[in-house]
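K.L.:
See the structures that follow.
Quick note: the coordinates plus some simple rules give every number you see, no bench work behind them. Computed from a prediction, not measured in an experiment: that's the story for all the values here. Cβ atoms are built from the backbone, for glycine too; each structure is taken alone.
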Structure 1
Amino acid sequence: MEIGPVTTSAPPNDAPVILWFRRDLRLSDNPALSRAMSSGRPVVPVYIHDEGSQVRRSGAASLWWLDRSLRALAADLTDRGAPLILRRGNAEAKLRGLIAETGATTVVMNRLFEPDARERDAALAHDLKVEGIDCQGFNGTLLATPGTVLNGSGRPYRVFTPFLKALLATTTEPTLSPAPNRIVCPQGLASERLADWVLSPTQPDWSTGFEGVPGEAGAVAAFTAFLDEGLADYCDGRDIPARSATSRLSAHLHFGEISPWRVVIGARRAAHVGTVSADEVSKFVAELGWRDFSAHLLHAFPYMAERAFRPEFGTLPWRSDPGGLKAWQTGQTGFPIVDAGMRQLWTTGWMHNRVRMIVASFLVKDLLIDWREGEAWFRDTLVDADLASNVQNWQWVAGCGADAAPYFRIFNPVTQGQKFDADGRYVRRWVPELQAVPDRWLQAPWTAPDEVLLQAGIELGRDYPFPVVDHAAARLRALDALKTVSRPGS
């Protein structure tokens, strides 16, 4: 069952509306908040840290971001006269408790579309409706609600390009709503202390190098900086990891600190006034469309969260290689561009998109390790870890997704590094032990003459590892394994 407005008897004029924040941690362009405010009744803003249901939990890095985003949201609400009520435990039980405390007859929320959360919310909405509670859900996180962009046969798209065309043709820009100046909230409601949730690491604190400013203000600042500095060179610059040409909005979008439509409208406006070209904006909007595509796919095919979209890949003989997996996780593979990406991830909680593809290809093709191992690691270490995007992107690289890269596409980590980090700025930042290796040898230091390594102060096997695999041999091994996959019609 989908969540939607239901008809109940008119509530008392003073019965408050519960506004259940989830991944919509903003006050502007928030459909659920707008509906709550339009009721003219007091509003109870609540965030429930769900620890008692089957909904998949966030990874450690995402919790760091969540902690700071909730602090920012609480401050923004306080400025408008309303506290953010915090509750921890089983989401249904905590929500019911708040309904009983406040006498609320209406609950509004922006919907979650991942399979587990969707099932939980649908069951809860049904039960509340039976009890006379009006439960309303809205789309506050995507350009289009999953299930609304369908092909001519009424089925979900499985290929991105026609999906994007249909998405752009069937959606219209909404009217953006400003944050309310004041929110009236009942007084005296109990709230837990965010500090007691210990969402951020302490002993040890491995988050000291994390980047980004969580919260709605941080999202707006990041988007403004991108419009000023990155969008004009987005088509080419987005592939160069040493440049600041990507939007860095992924975590802000995941936590709903900025709406995707505000981003699209802002980018289109920049093209309209001539500060950037229409081509740059089209490419950027397409990337936002890919984010929607991932969510729509997972909504239509929920099993993708656990296994390959293409069932024939269930026969692929993945390798068990704990040593190789550990080398990949810690940035010690001996391939500089791979190691730079994995170290950037561990240090900052984020990795450049081009490098994400390179490191993912290395894991599933060079090491022939199950894509789910990589998805799990990214889920725990990315501040922007998003189930739909994470699963879809890993399956794209592995060749087992809906609109996947051809199975025989295997990135060469050396040539990828040479092409996209030609001057070595990215590798030298994240793999400083190779600082003095000349550009010619930087992406494949094991090929450098002994005298070059000596002059650079590098002894392979001591200062930097030898490659954990021979790429040429690993490529052939991967192709042989992939050829064993039984394909439809074969």
Structure 2
Amino acid sequence: MTSEFSAAPLRSPSGSAAQEGLAPMPLLLIGVVFAIAIGLRQVVPLNTDVSWLIVVCERMLDGQRLYRDIIEINPPMAAFAYLPGVALARVLGVDPRHVIDAQLLLLAAASLFAVSRILRLSPATAPLKSGALAVWAAAVVTILPMHVFAQREHIAMLTFLPALAVYALRSDREPLPPWAILIAGAGAGITLAFKPFFTVPAALCILFAAIRSRSWRVLFAPENIIAAALVITVSVSTYIFYPEYFTVTYPLVRDTYLSWSMPASVIFLNDATLAFAIAMVSVLLARQKRTPDSLLLVTALASIGFAVSFFLQRRGWAYHSYPMVAVALLAMGYALTGAANTAPRSRRLEIASAFMLAVTFVVGMLWFNVTVYVGPVRQAVEGLMPHARILVLSGEAAIGHPLVRDINGVWVSRQENLWIREFVRLTRERTFVDAATDAKLNDYLALERKWLIEDFKRLPPDLVLVDNLRNDWGAWARADAEVSQLLKPYTLVRSVDGIDILRRNE
């Protein structure tokens, strides 16, 4: 008698078609996809948040303490995801961005390989040796991200993919080997450790597996226990080693960042929602005459779960939507490439499917390649001073990052940008603020001002960029006696699209 959680029996590599690998041509095309992805990393600018988190990791390696010397809005997992790559780059003496890019491409390859190996464990998913789907999946996880490449959502989606394959097999009551359970559990745990919002897709998939397998015990499958244990370990470790996250950072985030929402039109009416809708409709139309299999249902449910998490974050930002769009496109590719169909398909259907896939992919690429335009600031700053220490007075993070890394400068502030003042402004504009809340917000503004002055005195910047286009930071600096005094030794070099560039006098 065997348990539904028992390990899969060993199979001979040559015993069935399910164990066969991809043909040489799909493997070659996958290589081309990765080559294109590598090329894009040379021309697509480094993501703003990724650039900042590299700075965070460098400072941590220098002995600075997260949430005390470095103020980061996210839990520690955001920094620790990049720390190994930054540490390795320091050992090799290379730019960390190249190591991070390589790390993500290797993770993408490993994730897809793990999914492939897991799905081959079941005869029901054996046809997934389909070359077209493999090439499509490779493009979705490496080329589609564009400017959000290496964002936390990109990493979280990649670590979650093996769990999707396990959930599909678990729903069909298929036995799984320990290595598959371990990879799925660890991957799901890492994903959930990034953001609590990612609990939604995981919960939907686990519930589906329990319902379809007709066993409540699936809720407590080993991979779920591993994921839960990992999340608990990360949470407890954060409380023990980084108490300032709970005492300083989270109250700030709760009372400012989490207190307001972007307009509904921004959250729901965007290209991410369009790509998601096209993908889901395509799946329904492609499979309307067939009973959907477990893999398709799990993938579609995961995409819906990531959509819920995207909408719950209430920002409508491109990088928040990547898991939703990427997993939806994977489901779309599975349905339209004929990966699970043994019956021959008409030429007309193949052309229509390829067209829909291409259109949706392009919509996604354009959406994920949107950047904040800050003008030719880099060209204006580059060459003014080698290895310049830079401070930016602005609530817009894209002004300073990746600028400071592009010019091989030094970031002065303990923050990515002066986000507290920006979030306080939005909180006051978009929510009702009573007297007690208003006083608390003023305390937060005073704290950020204190940090700014301390950072300015600790490491006087060579260049100060003052953003007069967004919220008139120049007027704010002039109105503050101490900040104005700190800026007296600086001379205006030039203004670029509303951004004043000040250089410290020799």
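K.L.:
Work out the source of 11.2 here, i.e. which of 1, 2 gives that when mean count of other Cβ atoms within 10 Å over residues 198-205 is computed.
P.N.:
1
K.L.:
For FRET efficiency 1/(1 + (r/R0)^6) of positions 110 and 158 (r between Cβ atoms, R0 = 25 Å, to 0.05), the calculated result is 1.00, so let me know which of 1, 2 that is.
P.N.:
On the way: 1: 0.40; 2: 1.00.
Corresponding structure: 2.
K.L.:
To test your reading of the models, identify which of 1, 2 gives -19000 for helix-only ellipticity at 222 nm (-39500 (n - 2.57) for each DSSP H run of 4 or more, over all residues; to 500) when calculated. Spell out each step's value before the answer.
P.N.:
Values: 1: -13500; 2: -19000.
Corresponding structure: 2.
K.L.:
Suppose you compute FRET efficiency 1/(1 + (r/R0)^6) of positions 30 and 358 (r between Cβ atoms, R0 = 41 Å, to 0.05) for every structure in 1, 2: which one lands on 1.00? Could you put the intermediate results ahead of the total?
P.N.:
Values: 1: 0.65; 2: 1.00.
Clearly, the read-out refers to 2.
K.L.:
Okay, next question. Given a value of 2.5 for distance in nm of label points 7 Å out along Cα→Cβ at positions 246 and 310, point me to the structure among 1, 2 it was derived from.
P.N.:
Structure of origin is 1.
K.L.:
Looking just at distance in nm of label points 7 Å out along Cα→Cβ at positions 118 and 182, which of the labels 1, 2 belongs to the structure with the highest value? Before the final figure, lay out the partial values.
P.N.:
Values: 1: 4.1; 2: 1.5.
Sorting by distance in nm of label points 7 Å out along Cα→Cβ at positions 118 and 182 in descending order puts 1 first.
K.L.:
A value of 46, 13, 10 was derived for semi-axes √(5λ) of the Cα gyration tensor in Å, for residues 318-397 alone; which structure in 1, 2 was it taken from?
P.N.:
2
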